[in-house]
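Participant: Take a look at the structures listed below.
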Structure 1
Amino acid sequence: MTEPYYPDLSPIKTGLAGKCPRCGRGRLFAGYLSVAKNCSSCGLSFDFADAGDGAAWFVMLFVCFFGVGSILGIEVAYSPPFWAHLLIAIPFIILLPLVLLRPAKGILLCQQWKTKAQEGRLTPK
């Protein structure tokens with residue numbers, strides 16, 4: 001019996017869509033950030049999935065860099081009052097990570113599956 005053929009899918013496309021890294025059809029997530037147990041389409045077990053804090057770290061780095069840069073740019077260009085900064089910066093710094101966290105985690109998990117990345121293990125001598 002032969003294994004079914006699965007095309008070579010892009011981890012970025014499948015991760016952004018939140019789809020299975022093997023078949024591209026089943027859901028990767030069971031909730032907002034909780035990973036499903038397995039793919040509903042091809043049956044791939046997601047036991048390998050361990051993004052750790054990688055997605056959160058990348059999102060924080062991106063949001064802080066562009067968030068602070070945007071706030072400083074607005075200050076230099078327009079010099080708005082303090083309350084205008086609050087109206088712009090607070091939603092930006094709160095909502096942008098919420099929007100980016102799931103796609104970033106999906107990309108990292110799909111890349112982890114594609115490269116067969118796993119924990120480092122000591123080999124016996």
Structure 2
Amino acid sequence: MWPNMPIDYIILPNDEQGIHFGLFVNNTLISVVSLFIENKEAQFRKLATTNLEQGKGYGGRLLSHLITYAEGKKVNKIWCNARVDKKDFYLKFGFKSTNTVFIKHKIDYVVMEKMIIR
């Protein structure tokens with residue numbers, strides 16, 4: 001996500017409280033995502049795939065696994081801050097755009113959510 005930034009740039013204060021997933025191909029980490037569950041809501045952050053492996057379905061496979069995992073934890077909603085230019089990716093997984101938009105580090109974001117119906 002931020003390949004030209006130092007590691008301290010991507011570390012968040014509560015990262016140790018998250019559940020971190022990685023997808024490996026031939027013992028090489030290809031894609032990552034972090035999940036934070038609080039009050040029956042799950043937020044995922046930092047879904048990223050290495051540049052050379054993007055477009056091969058790895059991020060989608062990891063997101064599908066994360067959704068299944070979160071559903072198993074009985075959450076009511078899964079959400080993320082999505083880059084606006086990646087919105088169509090999340091729509092394929094049943095996420096909906098909200099009216100919450102913002103700019104961070106000169107990048108446009110939209111909050112996207114998926115309600116879990118039981």
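Participant: One of 1, 2 was used to compute Rg and Dmax of the Cα atoms in Å, for residues 35-106 alone, and the answer was 17.7, 56. Which one was it?
Facilitator: Source structure for this number: 1.
Participant: Continuing with the same structure: If mean count of other Cβ atoms within 10 Å over residues 43-50 is calculated from each of 1, 2, which structure is the one that comes out at 18.8?
Facilitator: The read-out was computed on structure 2.
Participant: Continuing with this model, one more query. One of 1, 2 was used to compute relative contact order in percent (Cα under 8 Å, 6 or more apart), and the answer was 19. Which one was it?
Facilitator: Computed on structure 2.
Participant: Quick check for you: by mean count of other Cβ atoms within 10 Å over residues 51-58, which of 1, 2 is greatest?
Facilitator: Structure 1 gives the largest value of mean count of other Cβ atoms within 10 Å over residues 51-58 among 1, 2.
Participant: Figure out for me which of the structures 1, 2 the number -18000 belongs to, where helix-only ellipticity at 222 nm (-39500 (n - 2.57) for each DSSP H run of 4 or more, over all residues; to 500) was derived from the coordinates.
Facilitator: 1
Participant: Next up: Could you tell me which structure in 1, 2 was used to calculate P(r) over Cα pairs in 10 Å bins from 0, in percent as 12, 34, 23, 17, 10, 3, 1, 0?
Facilitator: Computed on structure 1.
FYI, it's all coordinate maths here, none of it is from the lab. What you see is a predicted model, and the numbers here were worked out from it, not measured in a lab. Cβ atoms are built from the backbone, for glycine too; each structure is taken alone.
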